[in-house]
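Chemist: Read through the structures below before going on.
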Structure P
Amino acid sequence: MLAIRFRSGRQESACVAVGLFIAASPLSQLRPGAEQGSGLLWYKEARPMALITRDDYLDCMTFRATKRPIFVELFGPLVGLEDEWRVQGASEEEINLTAFGFDYLEPYYIGATTGHFGGPVQETLEENDRQLIYRDGMGRKTMLIKGAASVAHPIEYPVKDMDSWLKMKPRYTYSESRFERGWAGALKKAVKEGKLVVAAIPGGFGEPRELMGEETLCTACYDQPELIHDILDTIGETAERVLDRVTREGRIDMLAVWDDMAGKGGPLFGPAQVREFIAPYYRRIWDLLSSRGARVFKQDSDGDVRPIIPALLESGLTCMYPMEPAAGMDIVEVRKTYGKKLALQGGIDKHALRNGEQAIIAELEYKMQPMMREGGVIFGLDHRIPNGTPLAAYRFYVRKARELLGLDPNPEPGWGRMAL
């Protein structure tokens, strides 16, 4: 028997926001007599499934022997696409993506916090039918456009100089309260169950940007370098102490970092800034975890990061995603350049799905060529499914991709968000 978790779409979204993958399956597929209840385990008869194992994932990401290619949906739809698809006749299983049988994984995130901790509760400053403006837990004034955005946009930041950072610094220092109650037992249980154990750390670019904003951060590299060093030294010391303690109790398989630092025009930190500021922080954590058995260090950064890939590899990175073609990221060329030094996820141009079947075929045949199926790649769209993507085109994309990869054309229903 195989166990998977069931969540409704609304519950799934709430869980994803705090860093969980949720696997889903329609109630009609459940074995009669299985225990029922929101969030409990449901059981199904064993047969080929889209649920992949920890070993499948790690072997693929480290270029070891792989049973078959892995095909996923990394992020899911943009706000508004579900309504478009309903008008086009989508079933609810297609809306929640379970109809497409994507591969997915059930990881376990360690029960300890390495980044910002504490601070005030969120405070609403202004709200109307169009937008919500609030002060968040980091002290930022933030605006969310209702019905059009899934991520709020900061418009004021708390850190401008060393004095303002020192007021925030206690929220980044080590304390025993960073560990959840029962964390060690939960970790040992996850290891015993064969879960992929994941530890997340704040971004070397991303966290200072959350505190300062892009412009202040980038100019501070020249005007206030001691500020950036102190922020990352503080975060690094705390993360190191937390993860040192965690790995004395159990295994961590993967280190994950969200570090969006690029756009179409290239990265906002160049190789020199990566080597000076980010590399010591990354290496401090990765050297610890890799010495204790971690196998993958994965970074999420949108945009064109090609100029800084060598510096990031020197920093310990082993995997990158989502590899956006619109920003110039070509996973085939990256593979040719870096070989087995860098694993990749995503990379399929989401915009090709709006350009007709021949464009989809050309994109898939190029990205899924034999060289790319030899390991080190998890295939999927390069970000959220954009508005204006016809349902028929998405169905065709999934069918054609499964055909090219030699996957079951009629997979078991299920989906889990595969972006970390």
Structure Q
Amino acid sequence: MRFRGWQHMSKSTKTVIPAKAGQAKHRTEASLPALKGRASQRRVIQKTNGLVPRLRFPEFRDAGGWAIKPLGKILSIGNGKDHKHLPDGDVPVYGSGGYMRSVNDYLYDGESVCIGRKGTIDKPVFLSGRFWTVDTLFYTHSFRNALPRFVFALFQSIEWLKHNEAGGVPSLSKANIAKIEVAIPEVKEQQKIADCLSSLDALIAAQVDKIDALKTHKKGLMQQLFPREDETVPRLRFPEFRDAGEWKEKKLGRLIEEYREKSTKQDEFEVLTSAREGLVRQRDYYDNSRITERNNVGFNVIPPCYMTYRSRSDDRRFFFNENNLGITGIISTYYPVFRMLDGSNKFFVELLSQYSRKIGKHSVGTSQTVLSMNELRKIELPIPKKEEQQEIADCLSSLDALIAAYTEKLDALKAHKTGLMQQLFPRPEAVGV
């Protein structure tokens, strides 16, 4: 245990003599150059002897430490260029936000690791073959004793936002990227690590494809299970309802009831957020790093099994969610709360999703449109009997459960890769990245 402002005698000494404040301050200041000197000395030793990761493949355990080098010593950084003058073709064009279009010329042909110059600067991308990048995305080339796939893993381990050079839109420069120091082993060990992580990336990509396929299947199924706009009979129906007749057009005002309870004190219930992906706890949505509203007195209360939606939209699309978290929460007053008077909540969530374009036409505004509860009540949609509602809800819920299970497995694979990289690479703080 350390005590500030105290001098410690040897273990055999029974008395402890308090140091004078001035003496303590003087000695602390006097020791700072020595501490800095020792830190600098450790840095020199690290650069000389290298660093060793906590987990290493057996054949490299006696291979010595990894060398510390600035990125500029192991690769070159290329600038993206304007693409607007190029005709359409089969060469993909990328910016910091991802794929943009395809053109008939290429800026680089080969394996490359790209990182955003401006905008999204913390999402490195691995590209191979012919491609073109715009001026918001750097690409790398001319690798020197460094394998591109290993460099991709290196880039994933760098905390890029720490190297942000702008106060507004995040930005990086070639000069500063070139100065970032990284630990790098010999090429054979690089290859082993790259192969290991590439196999994990393949598993992750396959899992993403499965999830996307399920989501596409659900979307196609919904188009069959719900009547098209201006129709009252779906194209696909469960056998027991094929002779049940048309769905009846009803105003939503006859089916929903608004819930108007407000919170009366700060943090009376947990704050929730209704997003396109569902209703979630706000702390989970922002990963504990940001809370949009600090004062939540007067928020709408949303009990379990009640529904809500964000009443403002930038694209006239509105997403409805049910509170199935098992808790009573509170949500901003921009999110009306209501319940269905009769029928299946799950069915109505999917119904409102399927007719999102029709619902969006009832919103008012220009750049940002608003869909009030009064306007929502006026909308007429085709509604089947309760039994058919429940059958459709059960079918879609089973698909949602499958998607959730696949997503959970995807998250586990990503977490496994993150943990593995923390073991396969020396600690970032030891390298200084």
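Chemist: Could you figure out which one of P, Q the value 14 for relative contact order in percent (Cα under 8 Å, 6 or more apart) was computed from? Before the final figure, lay out each step's value.
Modeler: Values: P: 23; Q: 14.
Label of the source structure: Q.
Chemist: Given that Cα extents along the principal axes in Å, derived from a single structure, equals 88, 70, 45, which label among P, Q identifies that structure?
Modeler: This figure was derived from Q.
Chemist: Compute mean count of other Cβ atoms within 10 Å over residues 97-104 for each of P, Q and report the one that scores greatest. Mind dumping the intermediate values first?
Modeler: Values: P: 23.4; Q: 14.1.
The structure with the largest value is P.
Chemist: Where is distance in nm of label points 7 Å out along Cα→Cβ at positions 177 and 385 largest, in which of P, Q?
Modeler: Structure Q comes out on top.
Chemist: So, one more: Going by FRET efficiency 1/(1 + (r/R0)^6) of positions 169 and 345 (r between Cβ atoms, R0 = 35 Å, to 0.05), which of structures P, Q comes out largest? Mind showing how you got there, number by number?
Modeler: Details: P: 0.55; Q: 0.25.
Across P, Q, FRET efficiency 1/(1 + (r/R0)^6) of positions 169 and 345 (r between Cβ atoms, R0 = 35 Å, to 0.05) peaks for P.
Chemist: Of the structures labelled P, Q, one was used to calculate helix-only ellipticity at 222 nm (-39500 (n - 2.57) for each DSSP H run of 4 or more, over all residues; to 500), giving -9500. Name it. Write down the numbers at each step before the final one.
Modeler: Working: P: -9500; Q: -11500.
Derived from the structure labelled P.
Values in this text are rule-based calculations from the coordinates and carry no lab data. Note that the structure is predicted; figures quoted are calculated from it, not measured. Cβ atoms are built from the backbone, for glycine too; each structure is taken alone.
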